[in-house]
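The data blocks that follow each hold one structure.
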Structure 1
Amino acid sequence: MNIEKYIVGVDIGGTWIRVAISTIDLQKEDIITKAIQTPKEHEYSISNAIISLLTQLLIENGIEKDQLLGIGLATAGPINLETGNVFNNANLGFREIPLKNPIQERFPEAPVYLINDGNAAVLAVHFFEADNSEKDNLVYITLSTGIGGGVICNGRLLIGKDGNAAEIGHGIVNSHSNFQCNCGAFGCWEVYSSGTGVKNRALEAIKTSKLSSKILLFMIDNDESKITAKEIFQAARGGDKFSKSIVDQCVFYSKVGIGLVNNYYDCTSIYFGGAMMKDSDLILPPLIEQFNTEPILFTVNRPPRIKKTKFLEEIGLLGALTLVKYRLEGNPILG
């Protein structure tokens, strides 16, 4: 009897952990998923949650552990491929988080592969979405709680010595900035254009700004603690001048960030994803216009096409699955 084999993908973010199981052909309609809010009680909370979710998936679908071909872990970084740990992470609750070993011990039959979530996402775009003209020189950028990226250059995924070759959110876009990132540096792109950055810039500026914030304040019942990026974009859409200034700042530094990315990687296309893309109508059009009409202000190279991924919530999970598929098949994109 031919026993079906499966691959597992895990997406580890600051808010959610998602686990998926699929056959290796990765037919989208056959991928089964489970999710839980990211626990942050102690260093092993995340690996324990993954083991629990995967065990539930196996039991509910009548799958044995020895039917697993491999497990892909896509996580917010930075990561250490040698130890299998996350370190110095800004959003997962602890500076050192063991991931690979606890999961490998529980599922010894299946190799466990660890990857930065931005790198995983660009693999997902590569397999599920990009057209043939884009595949060899492709960038994925997530604008979410933080900012991350993944790069395929000359048909190879860029990994780096530890697995963190495209930590683009921590590129310095303003060297004179007084705004400190969660990573410890000042003036990171993440400080201005991530969801956290937009919120923090608004909270900081609202006390002294001379621009009207009446619409924003009405929306939040004059309770500044309720300000998030979502309210800022909503108020900007409604004509709030203060909120529009914060959005403009987010967009400007995204132009700087895209310019740096294109200068370094000379990419055909950049796909954007992440929670901030729920407000893509205020972010992407000015970026597209800038790089169509006057790219030289931000990049010396021929400008990339700028797009939004259609897999907003699922991109990391699909990338973790793609990683396992490509590893098992010996795809040259992974070197």
Structure 2
Amino acid sequence: MSAIIEIKGLTKRYGALTALNELNLTIEKGDVFGFIGPNGAGKTTTMRILTTLLRPTSGRAQIAGYSVTDQPNEVRRVIGYMPDFFGVYDDMKVWEYLDFFAACYDVPVNQRKGMIGDLLALVDLENKRDAQVESLSRGMKQRLCLARTLAHDPQVLILDEPASGLDPRARIEMRELLRQLQMMGKTIFFSSHILSEVADICTNIGIMEAGQLVAFGDIEDMRRQLQVQRLIQARILGEETAPLKDILFQHPQVGKITDGREVELTPDIVRFDFGGTDEELSQLLRHLIEADIPMISFSEEIGDLEDVFMQATKGVVS
């Protein structure tokens, strides 16, 4: 794998306001990178710099080896950009809309018909070829806009909130389309507020807050990096949990303890916070077995991406 997007020390200031602060980020070819964070965190600023629409105050960024500040025309040839608010020409037919943008990208006339057919098939709009753009649903317009970004067969797709405003079915369709594009070898860099969908399709994610990258990696890595207390669930044979809880109360790494009666689980389950390492957790389990606690299961409950996001942004000053 080789890096296709490289960002070093990228900073953007507007007077006294720092919208982006010393961003360092590397995206490998073929990655699907999810960029998440609240409004004003710096996501759109980063994407506008990468797409050559905004000059940074300092730092540098390269896409496919081209500098976004020094070689903007070369960068535009290798990227496809879908902004969060995009224009569609309502007086055009769907095929005319794609033909217009293909011409903007200097796609030869004799190649456009086949290309338009392929793009409409990819985004499942073949039956809308002769429809007016204004007649399309929101989800269809999103897919059409994505098809537009593919007209010149870019290596990298930069998508700002591609599922914004879509209903659940349209979001599922968009997610499946992004998976198809990844299988085609595209590198995808996209922002989203829909955290569960980011978790479903991304190889890596970055969490932004107040212009800073506060976490980066695959989801499992970040769970491990950010998790201070681990939630462990133990199930025993029978409903007498007192011996188990007695041992847990004496362990220095065990925090809050609840049982099934308190949290509406089955009576044979005990849950507890654990602040130690994997080795210490393994030693605790060994101790419980040696103490003849009739264990049926002993497992860690994995938090979702929302938990990771809240932990990552906790205490960051905006």
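With semi-axes √(5λ) of the Cα gyration tensor in Å, for residues 43-210 alone coming out at 25, 21, 14, pick the structure among 1, 2 it was computed from.
2
Tell me which structure, out of 1, 2, gives 32, 55, 13, 0 once P(r) over Cα pairs in 20 Å bins from 0, in percent is calculated. Don't skip to the answer; put the middle values down first.
Working: 1: 32, 55, 13, 0; 2: 28, 44, 23, 6.
Value 32, 55, 13, 0 for P(r) over Cα pairs in 20 Å bins from 0, in percent corresponds to 1 out of 1, 2.
Ranked by FRET efficiency 1/(1 + (r/R0)^6) of positions 27 and 259 (r between Cβ atoms, R0 = 41 Å, to 0.05), which of 1, 2 sits at the highest value?
1
A value of 0.65 was derived for FRET efficiency 1/(1 + (r/R0)^6) of positions 83 and 131 (r between Cβ atoms, R0 = 41 Å, to 0.05); which structure in 1, 2 was it taken from?
Among 1, 2, the structure yielding 0.65 for FRET efficiency 1/(1 + (r/R0)^6) of positions 83 and 131 (r between Cβ atoms, R0 = 41 Å, to 0.05) is 1.
Bear in mind these aren't lab numbers, they're just calculated from the coordinates by the rules spelled out. Not measured: the values here are computed from a predicted model. Cβ atoms are built from the backbone, for glycine too; each structure is taken alone.
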